[in-house]
Structure I
Amino acid sequence: MTQQKTKKYEFQSEVKQLLNILVYSLYKNKEVFLRELVSNAVDALNKVQFEIMTNKEVEDKDAELRIDISVNKTNSTLIIEDSGVGMDREELIENIGTIAHSGTADFLKKLVEAKDKEQVDLIGKFGVGFYSSFMVAEKIHIHTKSFHKESPAYLWKSRGDADYTIAETVKKKRGTRIEIFLKKEEKEFLDKFSIKNILAKYSKFVPFPVYLENEKIEAVEAIWTQPKSSLKKKDYIDFFKFFENTQEEPETYLHLSSDAPVQFNAILYIPKTSIEQYGLFKPEPGVDLFSRKVLIQKGSKDIIPDYLRFVKGVIDSEDIPLNISRETIQNNIKINKISKYILKKLLAHLKTMKEKDREKYLRIWGNFQRNLKEGIASDFENKEKISPLLLFHSSKYPKKEYTDLNDYSKRMEKSQKEIFYISGLDLETMEKNPALEAFKQKDLEVLYLDDPLDEFVIEHLREYKGKSFKLAESADIKVDKKKEQDKDYLKGLAGLVSYLKNTYGEKVADVKVSNRLVDSPCLLVHAADGPSVQMEKIFKMTNKDYKFAKKVLEINPDNALIQGMVRLHGQKPLAKDLKLLALQLLDNMLLREGVIEEIDDIVPRIQEIMLQAVKKATPAAKPKKKSG
């Protein structure tokens with residue numbers, strides 16, 4: 001090799017500080033240096049491709065545009081070479097000797113201020129381009145030749161300290177060859193399998209062929225950059241299978257492209273299955289953020305809200321710098337605009353599917369309903385867009401069919417001001433709830449909430465299209481079934497109510513005559529705006545000292561049992577049988593709700609009531625007279 005006019009240069013002061021930190025500090029994510037070098041090579045190839053199309057005078061005009069990666073285990077060297085635009089002396093000084101991007105000062109500040117534990121993941125979140133190579137390099141040599149005709153080739157050398165040298169050299173082909181002489185402890189980057197994994201992780205969509213030891217790395221096209229009209233359903237499915245390393249097809253997909261106000265392309269997928277619904281673990285976000293087809297954030301938490309973590313895919317924007325910091329991503333105006341646009345389109349896509357492809361949407365709902373419900377609680381800004389996606393069972397569709405809030409509101413009577421609901425463990429139990437009797441008689445629809453999350457959703461929604469939500473078991477519900485009662489009976493009924501209040505004491509908040517019951521003898525109702533019994537059970541599970549709220553017992557004046565108790569109270573107000581019936585009446589309701597606490601008293605009482613029933617049904621035989 002012939003070298004001429006060797007000249008020493010000093011690094012810019014910021015570069016010195018950066019190199020000192022990189023060389024003498026330890027970082028977990030050192031592999032990112034290869035991503036940075038491949039990205040630089042892609043930029044160089046893009047530039048020379050433009051020059052070839054616009055400039056007739058280009059060195060090696062017919063050379064293949066490619067990236068070559070190889071290793072020399074004898075001298076522990078990793079080589080990355082491209083046939084790109086190359087550099088002359090001035091460009092070497094400008095591109096390698098100085099740092100131009102504005103994020104460097106912030107990066108250096110973070111490195112200096114961070115504690116050891118925090119430093120581990122800084123590299124890769126900020127990205128530091130070519131300089132990240134000094135995390136693994138003893139020294140680096142750059143052989144480069146510009147695309148300009150007759151331009152000499154140059155050799156750049158540095159050990160990552162205060163200075164570097166540039167000398168003329170001999171290089172036959174246009175482009176740049178970077179030789180990284182690895183530190184003794186970094187020999188893993190000589191392993192072909194390790195290099196292949198790093199390329200697959202960060203650079204599997206680069207637009208130029210990459211060769212590793214002359215073996216072409218499997219080319220995967222970044223289909224998100226292509227026009228939708230040029231892609232078929234199979235293209236989207238094949239890409240999903242590759243991207244997710246699965247044989248399962250996605251349930252649905254959404255291809256988005258935008259040029260204004262921010263340029264980006266995206267393909268989003270909703271898978272057919274959910275690991276999370278089985279309670280195994282909470283998965284990491286599934287949408288990766290790319291810049292110019294190069295990964296900059298795996299599973300971005302900043303562009304897709306956490307409740308949509310089941311969504312898979314890619315978002316790529318040339319407007320996002322490759323070296324953007326984690327903090328800058330969170331506060332970047334362009335990122336925020338992309339995020340809002342994508343969320344709007346994704347929720348609209350689900351809404352359209354619910355309306356036009358019910359069967360497919362039901363499968364999505366079956367897998368990811370809890371995520372959407374989580375969104376109601378966590379995304380105040382978009383809860384009105386999420387709420388039409390919610391599905392419920394109801395008294396109108398008790399056989400496991402679904403309705404939604406929009407359809408419910410369309411069926412409401414004009415005079416109806418509230419959306420009624422009840423909660424329970426299953427549809428069958430809720431269907432038998434005495435609180436529904438008057439609603440069914442008046443053909444008023446009630447939503448059935450059979451998921452513990454549903455009540456939290458209702459609590460956060462508060463209302464839908466101006467209609468507030470109301471628990472059907474609330475004490476202040478006005479669903480009267482008008483029926484004239486005999487005055488004497490009403491007087492006796494009032495006496496029984498007073499008796500029951502005295503008998504129950506502090507076990508109930510009150511005893512009232514019901515205007516809503518049709519068949520059942522009684523019903524426990526909740527204080528206005530109080531929690532349902534299902535919600536109270538959750539409170540009890542999280543706090544064993546929680547005390548169930550006292551409820552109001554409503555009795556049905558038209559029920560035969562209540563009528564019999566009214567007569568018994570009028571005839572024998574102190575009868576033992578009356579007290580047994582009164583206590584059992586309340587405990588039956590507590591048993592139905594599953595909140596009974598004095599279980600030891602119930603069994604003997606039931607047995608006593610059974611004994612009294614047997615005695616009345618089979619009077620004791622009269623003793624026989626003695627003969628004689």
Structure II
Amino acid sequence: MLKTHEGAIMIRGKGTGFVAHPDLEEDIVVEREALGFALDGDIVEISLKKKVPGRRQEGVVEKVVKSAHRELIGVVKEKDENGQPVKFLQPDNHRIHIRPLLPEATANDLGMKVAVEITSWKNPQIDPLAKITETLGRAGDHETEMQAIIRSGGFSKEFPESVQQAAHTLYETKEKIFADALADPKRKDVRGIPTMTIDPADAKDFDDALSIQTLENGNIEIGVHIADVSHYVREGEPLDSEAVERGTSVYLVDRVIPMLPEVLSNDLCSLRPNEDRLAFSAIFELTKDGQIENSWYGQTIIHSDKRYSYEDAQKTLDEGTGDYFAELSTMMELSRVLRRKRYANGAIAFEQPEVKFELDERGAPIRAYKKHRTETMLMIEDFMLLANREVAAFINQKAKSQNRELAFVYRIHDVPNPDKIEELATFVHALGYEFEAKKGIVNAKDINKLMKEVEGKPEENLIKTASIRSMAKAIYSTRNIGHFGLAFKYYTHFTSPIRRYPDLMAHRMLRHHLDGKNIGQKETAMYEKISIQSSEREMEAVSAERDSIKFKQVEYMMNHVGEIFDGVINGVADWGIYVQEQNTLADGMVKLSSIKSDYFEHEAKKYRIKGQRTGKVYRLGDAVKVKLVRADKDDRQLDFELIDENK
């Protein structure tokens with residue numbers, strides 16, 4: 001009998017909560033009046049109401065077990081209450097359903113972005129009282145908005161003094177640390193093999209390097225060398241505790257909030273060119289058709305001979321000349337073989353365009369453009385996927401040989417929810433595409449076939465986005481179920497320990513298994529807890545990154561009000577259609593009331609609107625021309641009007 005249940009609450013719309021339950025197919029619904037003192041993201045204890053036939057299970061929040069919000073970030077606004085002006089906080093996070101009152105705020109605070117702390121909340125049906133703890137700046141200013149995004153996600157650029165001191169001590173003693181590493185008989189010296197890093201042009205932290213040599217038997221040896229962060233950052237020490245809390249580095253449009261202090265992320269651990277560095281490596285002997293003949297895993301000393309940007313490496317390949325052209329060519333040929341095999345085995349090609357910004361000295365966007373994906377980016381991805389897959393497979397082979405479970409941290413991706421696949425099938429059929437989905441069960445190859453069909457079409461990005469949303473979320477776990485999207489039975493994250501904590505865990509656990517050390521149940525439970533926390537921090541980081549992009553998209557478009565753009569309809573609702581502008585990928589709305597040529601009605605099942613008089617149809621995925629009529633930086637909203645090309 002279901003009585004009480006503990007879980008994280010998601011609050012949507014005007015204040016409806018949802019809590020997942022492992023024994024129920026659908027989330028438990030918590031109506032606003034039953035939320036108690038819970039806010040979005042809190043861990044809550046709920047009791048279950050008596051089930052009403054035909055309706056979803058409802059619940060009531062009994063208590064907040066753990067609050068997700070030490071502070072709330074938002075803008076100070078004013079409203080009239082019984083003829084009196086009352087100042088309140090409008091939270092930046094639209095999922096926060098309360099509007100805390102600010103009795104101590106003054107007229108000077110209006111329009112300012114602030115951090116507040118709730119001081120009194122006695123009745124959950126009445127907004128709480130709060131006080132301003134810090135003023136971040138004028139809402140809409142670049143630095144203010146970036147700081148607000150960072151703070152809203154619970155991130156910080158600054159490190160505690162103890163962490164800074166620990167990093168400084170490591171740097172001061174780096175020669176001794178390196179000498180000790182050199183003396184370790186388990187560490188392999190691979191400094192004589194041609195080695196290079198290939199990263200974005202503006203990268204400062206180099207997580208990975210590749211080495212390559214052709215063996216006497218004609219096979220190719222590829223070394224995937226990853227920064228040996230675990231040699232510097234030890235479990236339980238201040239640096240490690242801080243990295244656990246952060247979970248990941250955060251990449252905003254104009255800055256990085258690193259997981260580790262920069263003396264480590266950009267220097268000591270970074271695989272910088274022309275310097276000896278400590279690495280944790282996966283070294284593979286491959287045939288020219290991509291078969292793995294031998295593999296070796298362990299700690300190494302490497303020397304990167306060349307630091308390439310993706311563009312420079314691509315230029316060398318395209319022009320057929322330059323430093324390490326032969327090595328790059330061999331790596332590219334091998335990566336193409338690995339890529340073809342991966343897709344043939346059912347890996348899904350979900351690549352979507354990304355928008356980049358060129359900012360002036362004040363942080364204002366002067367150019368917005370779609371990031372160009374070079375094949376060298378895909379090449380690096382191919383070898384990182386190889387290492388991640390084979391490290392996880394190696395652990396499982398080792399476990400099988402010892403006839404016991406070996407603790408490890410995996411990157412897992414569950415099969416999609418059948419209901420969501422049915423919805424996706426209905427959606428793509430409405431857009432004119434065939435899609436096999438038998439009772440919500442889908443084969444990854446069928447999804448890939450669809451991705452191939454939509455390539456280059458106006459609706460490509462729309463269908464890819466809908467497909468991604470129908471998938472389960474990839475998460476970290478010590479319990480392996482495989483990775484559906486990549487079609488891998490075993491998969492981990494091993495290749496980015498400078499910026500992802502689970503990769504650092506994978507390095508430590510791999511080292512334990514190589515040394516024959518047992519990881520007990522208590523340690524495994526700790527690793528599982530950190531895996532769950534890391535998955536949550538990853539989602540918060542992605543949200544912060546998206547918020548920073550959205551802000552810059554709207555800010556950029558403010559200088560282009562009145563201009564006409566190419567767009568694609570990516571949403572249809574009773575009140576209007578949503579359009580994505582094709583250069584900046586910015587989303588905006590065309591209100592139905594703004595279309596003067598006819599009276600349009602929403603036909604939800606057909607994903608379209610239709611004019612009553614003319615029969616004119618605008619449907620999901622249609623390419624349209626729109627005029628930008630409003631850009632609101634505060635609300636992050638764009639308003640478009642349709643341009644009738646027949647006129």
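Coordinate-derived values only; no laboratory data. Since we're looking at a predicted model, the values are computed, not measured. Cβ atoms are built from the backbone, for glycine too; each structure is taken alone.
When helix-only ellipticity at 222 nm (-39500 (n - 2.57) for each DSSP H run of 4 or more, over all residues; to 500) is computed across structures I, II, the figure -12000 traces back to I.
Comparing mean count of other Cβ atoms within 10 Å over residues 577-584 across structures I, II, the highest value is found for II. Assuming 0.97 is Rg/Rh (Cα atoms, Kirkwood Rh) as calculated from a single structure, say which of I, II it is. Attributed to the structure labelled II.
Structures I, II were compared on distance in nm of label points 7 Å out along Cα→Cβ at positions 209 and 273, and the highest value belongs to I.
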